[in-house]
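Several structures are given next for inspection.
Just so it is clear, none of the values below were taken in a lab; they were calculated from the coordinates. Note that this is a predicted model, so its numbers are computed, not measured. Cβ atoms are built from the backbone, for glycine too; each structure is taken alone.
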Structure P
Amino acid sequence: MNPHLGPAFKKSFWNVYDHLGRCILLNLLWSLFSLPWLGLTFLLLSIGWTQIAAGRFLLGCMVAAVSVQQLIISPISAGLWTVTARWAHYQSAAVREFFPAVKKFFGRGIVLWLLFTLVALLLAVNASFYRHLPGKFAILGAFAAGLMGWAHLFLCLVQIYVFPLLVQQDLSIKKSLRRSASVVLDNVWYTLLLWVLTTVVLLIGLISMAGLLFISVGLVGVIANTGLREILKKYEPEKKADKPRTWAEVREAEKKADEESRGWRDLWRPWES
């Protein structure tokens, strides 16, 4: 079974629709307790913009990517990932579950945050160094800088799944990283589209500022958790079920397979659903 982003997007939309008020409250809690990481985000974003203005485009873009990265891999984000993971699985979860989750995953979250941030910054510095090698080493330097850029992109893709896997399966740091990398390598295009979608949501939040404080990180939590859940179905063993005998059983089987049967009509006319 090849995963598609369409079902994940549809389910993400309806999960946000069902939990919109709690999603905003959860995002506000995250914003309040993530002030150090928000400050680091804007500092790195400022440095990245300065580098781009100075003509160091590759270094500036990579540093800017690290700044956006701070919004989803801070240890405080573990609480947001935990609550939104429950919503992605169509389970009830109160906003107050944010605090126990932060406490439970804070240690592993700190290590993952430091690891991703330091490796990403190291790749950015190396890319800039290789890109500006002089003379006869210029071609070799450009090739090495390109490798650093691809490695940074792979790091960005891996980090989409690290926290969802960590909180959904209560994994160790090593297992979270290994499984995240395996999922990325086995679903490159799906993960790339998911990364673009989540990055756009975060950038819109950064540009509007209010969106970042109120909703965008919560949206990313729902989208990424739902996206991971859809991918993991690919690796679940198929369950043999009895063939439906009546049209009612057929419709019931289709409803269970689809899981989210609502459409646009239910948005505009919910009383008819």
Structure Q
Amino acid sequence: MDQLQYQSTDVPAKDKVKIAELLTHAQDYEADEIKSAVQMPNEPGWWYGTYLNEKLDAIAYMNDRTVQLFAKDCTAMTHLGMSLSRSLGKRSSGETHSAFGPEDIVSAFWQGFKSTGKAVLGDIRLNLLRLQKLDYKLNDAYGARVATAKDQALVVEFLGESLIEVVGVDMRRVAREALEKNCAELIANERIILGSQRGKPVFLMQRKDTDRAIFLEQLFFPIPMRRPRVMTGTLAQLSAMLLAENKELLVYVDVNKKDLHQAFIDLGYEKLRSCRLIRMR
């Protein structure tokens, strides 16, 4: 298909039905973030799309500096990336942004967008893993529990350390008040889970709930605790606790974090699909 037939532009609210039509091409567990946003009456994000004969063939949804990508075909997504590249030029806000989606679609987007010359801070391949039933003998030396207000200081330290790996900045130094406020809100909403080994905290995770699943996000083990036995033991307790809520568990795992990835596989998590995350500034 000739790329010149495509037109990329902001997607108006009246075209949400076209976004929904495009998403009918998504496979199971694909573009879930975009699907959820389409259903929100006053979603806070920004939409940019590529049209062919007045139908959407590619969509980019930006919310909280993360661009979620989905396309009917990779050619349309490359056109979308090229269009955004031309409109943004080499301007930079100084903030970190991320592009995320199925691996082939993100690769197509980057083919068109990379001419902006933005600095790539991370280019990560992720596997989406799922667990529906745990068949693993639990070890009582390990535990998992929901964090409470008494854990505020610990959560700030753990989450602060994890963000250094994600954004390359120690938020405990540059924006401690904002970090503490965020941690307090996450704790109040019971979204933070702590793991332990013989009572010693070794693990932090955020949960995000959907209708059918619980996503395990912001997984963090301090470096001294990144041992296969510790990771498997605490993740087993975590998984057992969450599966009791009668939802399946989903997690994106960096394929280069081999010990962590193997811990999930050893617990019976299965791979659903490959994704790509590019962080840039």
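Computed values, structure above
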item	result
Answer label among P, Q for the case where helix-only ellipticity at 222 nm (-39500 (n - 2.57) for each DSSP H run of 4 or more, over all residues; to 500), calculated from the coordinates, equals -26000	P
Of the structures P, Q, the one that 52 was derived from, the read-out being percent of Cα pairs over 18 Å apart, for residues 111-198 alone	P
Mean projected area of the Cα convex hull in nm² from the coordinates reads 15.3; which among P, Q	Q
Ranking P, Q by distance in nm of label points 7 Å out along Cα→Cβ at positions 15 and 223, the structure that comes out highest	Q
